[in-house]
Structure formats: C-alpha cells, structure tokens
Structure I
Amino acid sequence: MSRSQRKQEDPDLGVLSSRTLFSLQRELFTKLGEQGHPDLRPRHGAVLAYLDVAGSRATDLATQSGQHKQVIGTLVDELVALGYVERQPDPADRRAKLIVPTEKGLDHMAKSDAILAEMEAEHAKAVGEEAYAEFKRVFRLVAARQAGS
C-alpha cells in the first residue's frame, strides 16, 4: 500500500485537522456570503475569529491566531478597507491601538457564531450528543498539548 493510500484510509492528525478546517471554512464563508458578507475570505478569520467585541490589540490577535504580527497588520488593513474593523487608541495605553469591530463587523461576528453553532449541532446530531461532546473534550486536550510543544 502506498503512503498516499495509507493517508487516505488512515489519515494522521495533520490531515484530519486540515480537512476539517478547510471544509468548515468553505461552509462558513459560503453561508456568510449568503447572509450579507460576500467579501470576507478564510484568511480574515485570523483576526475576526479572535477579535473581542470591545477590541483587541494586534499583538494579542497574532498570539491567539498563531500568525505573525505583520500578517495580522495586513489583514487588519484589509478589514478596515472592507468596513469590518477600525483602529482606535487603547484607553489602557495611548501608544497602542485596539482593533475594534464596526457594526458590520459585529453583524459578521454574530452571524458567524450562529452558523458555527448550527454546524456543531448538526455534527452532534449525526454522531450523537455524547460522542460529539467527548470528541470536543479530547480535541481540546490534544490542541492544548500540541500548542504547548
């Protein structure tokens, strides 16, 4: 059996994770497009998925998303141009800027959360509530362990 066939029949954690991520992103961004946010792309998730409603520093977004600060800066520039976020002075440190969602950004965040909750509910229904809850528990443990290595 070739390596490729083995990967197809018994995919490793990296393959499973990437298949899950890319499929989830495709469905999420298709639905977001249908609900009024057609200009967003999966790369914008590095900012929007971690953005706090009250605002976040770019350095925090970089740390949480695992992206370089320069990448986050570029994505923030794109999201500012698209009207999803704005830069504001950080009240805790006037030298720093907060990335704050606009009304359009807040709408996206609410719709994204609702779509993802619906997707998770569908998975739980398909595999069973208990099995899905256990999957998420174990996946969180694996993700935390991987992040710590």
Structure II
Amino acid sequence: MYSILKSAHSGWRYVVLILLVLAVVQAISGWLGKKPYTEGNRKFNVFTLISAHIQLLMGLILYFMSGWYKADSSVALGRYWKMEHVGMMVFAIILITVGNARSKRGDDALVKHRSIALYFGLALILIIAAIIAMVKADPSRTAFGIS
C-alpha cells in the first residue's frame, strides 16, 4: 500500500504543477488583458485547488505511514522531510485555498484574476522552492525527476 501511495503522490505532483502553472498563466492573462472571469476560469481554478488538496492528503498519509515525523531534525535530510517539506507544502495549499476563496468574493473580473494570479503564483513559487530544497537536502533526488 505504501509503495502504491508513494508512486501516486510522486506522479500526481506533475498534475498539480501543470494545473498550477496553467491557472497562473490564465489568471495573469485575464488580469492584464482585462478579460472577463468566466465559468471556465472558475472551474479550472477549483480543479487546480482540488488536485492540490488530493496531493496534500496523499502526502499527509505518507508522512505518518513512513515515520518521517520521528526523523532526527539535526540531520538535513530528516529536517527537510520532517519539517520543511510538510511546512512549505501546507503553506502552499493554504495560499491556493485563500486565493480561490478571495476570487469568489471579488466583485469584478480583474479582482478575481488578480487574486488567483497572486495567491496561486506565490504557491507555485513556494512549491518550486521546496523542490529545490529537496534536491539540496537529498542529493539522490533530482528536480522534477530530471538528472
């Protein structure tokens, strides 16, 4: 069960990253191009939110199944998996959730697009920073599976 979930979590990250990049590009395009915020925009952003939450749930299950919460924090690898990875990912999911919620409350299309662009963009930057930190903490891993 653990190896299946680990593979699913590892593969699902690409879905999340692709959706997040597309959502940010779409939001920036809508914001700067003064485009209307359509039902398609809303659905795409919600789908991005859902995919990120699925990734978080798989990650939390893996975290407690693997025992990383017991890791030695004085070692870079243990600290990364015990605190840094979890902290950055949870914060990224919070940013995505807040951005989606703020876009729902916005009065006009520009506010909605701007909320998505800013919050999803910050989450994307945080996720990429976490990937870079992972490669630094664990040299056996590569960024995005690329050597």
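Laid out as a table, the results:
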{"read-out": "Comparison of I, II - label where relative contact order in percent (Cα under 8 Å, 6 or more apart) is highest", "value": "II"}
{"read-out": "Read-out Rg and Dmax of the Cα atoms in Å, for residues 23-62 alone, computed value 11.4, 31, structure in I, II", "value": "I"}
{"read-out": "Distance in nm of label points 7 Å out along Cα→Cβ at positions 47 and 71 - structure with the largest value, from I, II", "value": "II"}
{"read-out": "Mean projected area of the Cα convex hull in nm² - structure with the largest value, from I, II", "value": "I"}
{"read-out": "Which entry (I, II) yields the derived value -27000 for helix-only ellipticity at 222 nm (-39500 (n - 2.57) for each DSSP H run of 4 or more, over all residues; to 500)", "value": "II"}
{"read-out": "Parent structure of the calculated result 0.05, given that FRET efficiency 1/(1 + (r/R0)^6) of positions 15 and 103 (r between Cβ atoms, R0 = 25 Å, to 0.05) is the read-out and I, II the choices", "value": "I"}
{"read-out": "Highest-scoring label, criterion being FRET efficiency 1/(1 + (r/R0)^6) of positions 95 and 111 (r between Cβ atoms, R0 = 35 Å, to 0.05), among I, II", "value": "II"}
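Values quoted throughout were computed directly from the atomic coordinates according to the rules given, and no laboratory measurement underlies them. This is a predicted model, so every value here is computed, not measured. Cβ atoms are built from the backbone, for glycine too; each structure is taken alone.
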